[in-house]
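Below you'll find a set of structures to go through.
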Structure 1
Amino acid sequence: MYWSNTEFDENCEQAKNVKRILDYLNGMFPSKTPELQRYSVISLFLLIMDLMPNYDIINREREIADWFIGFEGDRKLDKMKEAEEQNPVLVLYQRWISNASDIFESLTYGHKVLKKDLLEKVKSLPLKDSKRNFDEAQRQVIYRRDNGMCKICGKKREWNDWEANHIIPWSKGGKTEIENGQVLCPSCNSRKSDNN
């Protein structure tokens, strides 16, 4: 795999995404955590990769880490029970992650179990707005409401020289609705994006 990817650009969007996920995981577990095993690190990476674009998980590292440590504790306690008292989902999860932790079916099953458990137990993880960009009608209302003035620098913008910007960033759970939109000139929008 290494030799077939020698031309991989470490500054490409895929590499940046991997770094964002690893940084998030590092924020979840800043010190040695015995619950992290080879299979669980892969599973957690896949879980965070799935959650980042779809759920507002910003500043939720501790809460998600606590959930995972609890999940691992439940799984280990379940293994100590008599067979007829064990949770069948956890038994299957254990079987999949123990015997073939790196095959596609195993990773898929493990991911489904983790995600379902997380979303059931951490109920306050809001879905991000699936609509990323303001539509034309919303842009017109935002432009007229703001009198075409950039909300940062205060300069008047022509219709073809402004950007509809989320006041609460979309990446942080901000909705793509008129109340959360504002007029920004391209340079102010770029500076604001760099700071988020």
Structure 2
Amino acid sequence: MDENQDKKKKKQLKNKSSKWWVWPVKVFFLAIFLSFTFSIISEITLSNTNIIVSIIVIFVFIAISIIFDMLGVAVTSSSIEPFLAMASRHVKGSKQSISLIKNADRISAICTDVIGDICSILSGAAGASILTKIAISSEGNILSIVIASIVSALIAGITIAGKAAFKKYAISHSSQVTLRFAKFINIFTKKD
């Protein structure tokens, strides 16, 4: 019986290792789809709005980027043992947390590399778009160019500082963040 199980495990490992390229290809197409979708939404929203609405959109993209970066780090740095204990006590979200942790590499790639990075790029692009409009309307005034550069630097600074702060939080509170994330996901999943 043990020999059959060993053969089965070896076969499963061989199948997984021979298809290492499938996941990166899926992530590639997911990134293209999400980037295209977010870009369309951003372009539609920013093309005919005033600067206040545009700034709000930029901060929404920054917030999404920071939050998803935090989620990816929390799941990656979480230990499965507390969730196994919670699952035995039927704590809501514990089974989903176990699933997230078992797939931490994929969750991290989706949260930090796909959604987080796309939103970071789009917030920078949206900021650049707004600043270009300001520079064109001011006809190359040196003060507007300086202001545009300062705003662009602020967008980058806020994004980087936010990610740094929330990564530290995600690592030190990984179990709590993972459990909250799992409970949130449970809202959208089918109940047994």
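Please treat every number below as a calculation from the coordinates, not as lab data. Keep in mind that this is a model prediction, so the values were computed, not measured. Cβ atoms are built from the backbone, for glycine too; each structure is taken alone.
Given 18 as the derived value for relative contact order in percent (Cα under 8 Å, 6 or more apart), which of the supplied structures 1, 2 does it correspond to? Matching structure: 1. Have a look at 1, 2 and say which one yields 12.0 for mean count of other Cβ atoms within 10 Å over residues 126-133, as calculated. Going through each structure in turn, the value belongs to 1. I have -28000 for helix-only ellipticity at 222 nm (-39500 (n - 2.57) for each DSSP H run of 4 or more, over all residues; to 500), calculated from one of the structures 1, 2. Which structure is it? It must be structure 2, since only it matches.
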